[in-house]
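In structure tokens below, several structures.
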Structure P
């Protein structure tokens, strides 16, 4: 009798595992590929003095995928330059308020020769500190004012992440094609969802390049965008993803910094393209690929310039060629066949200048081609357009300043709400 009961229990467990998709390990049959973008080695042609210190100000901590990217780059540069713990001072969970100025001032008092901050709302407080401490270099990610402030010791930096977003979009489009061919839905039903933080140019540039990547291989694709009004809010990001799934979006991506959206996709079995790093370990049944910015090349640049006594550019923007734009490996159990090879070929086209992400032949606005467009490059309180950015058949993103200024509302993308 005991043997019969044991056999029955074993059978029940087998059926239960089959019903919920297995035990996890059995599902990881192929696993992750290497990244389609080859790693670019840091070029270190200087020696850091023993008394050199650099300070970092982060909006959140390692629980935010955005901030984790910066912190991972800190570890990389520490190793590459053989910096000690005493030479690198990190401040996390610094709000976008006067707390940033106080943190910057404290880092200066601790002997930092460079102070770096990582969030858009830190900018005015970094400028305040730069004016007060002219002998210290202040470097700021995602800011817009360095080229108009005219301070020798204040600088902005970003990366042409739209390159990575486009490539991740290609992976999404190929997945949609696979699902269409499998009869899961029709080509006309190929709709993606996108969880965005705010209706800012940075987010618009990102979701547009992602959409254009998908559209380049899946021409019928459309996309809905739901904004959360926060860079980091796990609950709102989860709710936004679930709302998009309820609107029959077949695949979800995001410009948001928690596991909210990827977790919602894993729970619902919806393919997901993440941002700022791999979610494979937590969401291996739905994760496809992720694009991210690698900040180590910029850290290497600014430290090298200061050590060598050379000028730091007011705006710096690195791309795939500089190692600043990276992709994770591809989840071969979820991604469509041939995704790795397709992306790898496109990487070479981008590096060779053959592929312009915002080629105006590939999108319309209000049904019309875009032949010219003035963007708000020189930031003012009224956000007035001031610079012609369309030339040679494409929108020149991040060329006139490092931070994105692409804010066109192109056809095929529907904004469900707006958050400023």
Structure Q
């Protein structure tokens, strides 16, 4: 599938040829297209951590939004009989819940038509109430804590599988495939880290495994000597970390320094190329096992591969993790506006909720009654030869 297909519905419904009709007239010089009048600007917000330890992930997400906005504006979208220009309002929440709610209110005050974000569950969940109270649709491309879509809000949507599936799949895999007998669990106390670690531990025990240690750190910690020394004494063959790559990489280095070499597992937060860079030679082949909340297989891989090539050409860097899901989220939001022929949130929200089999670069997207993606995929990966290697796409 080609990336252009993500815009087929929009382009077919809205594109007009802006040229004269008189065949006898001499061709006029081609002028640059005039910008849309100020009243025809539709503002879409994006929020992610573009500062701090995981700024590389936040910028990746923002790039995905910018790529979609640029393509939509190039295509020319008509709403209410007028051409509109989409404007991206990008905000930084620094992965901090307090800053997340502050920028959410800022976007509400700016009268955005919709928001794509936030990246982390810990910022997405508190911000979601602000958007809900304002009636503004929100699509998170990456927040996996189940609570996000279980608050009864009609404005919340999610592009990926949640922690119940993510942590549960990994916990079962740790026991049944990796044959883990004694398993240690660490989390970073964030909504995401704690949530995925809890689901992992539940699945380990349900599969007959034994959790021999439960420890916690923070998402800003750099020294893990105390908790790792405590864990080492219990001789686990698997260590699971609920958190992000910025912490997991240094943690693995310190594990190596303590002569610890268990299998190291985590969710999508560690399933990045950045982990490989941060962990360096502390990561042995087939030591890390992680799952990305999302994934494509079969024919859908063509579209994802094409997206990655275009992304690299546009931004001069490779996709880190969730940029394709942000890209799809923006296009899904605008497709709903086109169906409603309006950017008014109250008018296009029902169309967004009814999204079914939208052909995105991340695969087909349909939302259930809570706003969760239907039949969400997980991509199980390991590290081999210094590269993230896909083991399987699971649904």
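Work out which structure the value 22.2 belongs to, where mean count of other Cβ atoms within 10 Å over residues 334-341 was derived from one of P, Q. Only structure Q yields this read-out. Looking across P, Q, the calculation of distance in nm of label points 7 Å out along Cα→Cβ at positions 262 and 310 that yields 3.7 traces back to P.
Bear in mind that the values in this text are calculations on the coordinates, not laboratory data. Here the structure is a predicted model, which is why all the values come from computation and not from measurement. Cβ atoms are built from the backbone, for glycine too; each structure is taken alone.
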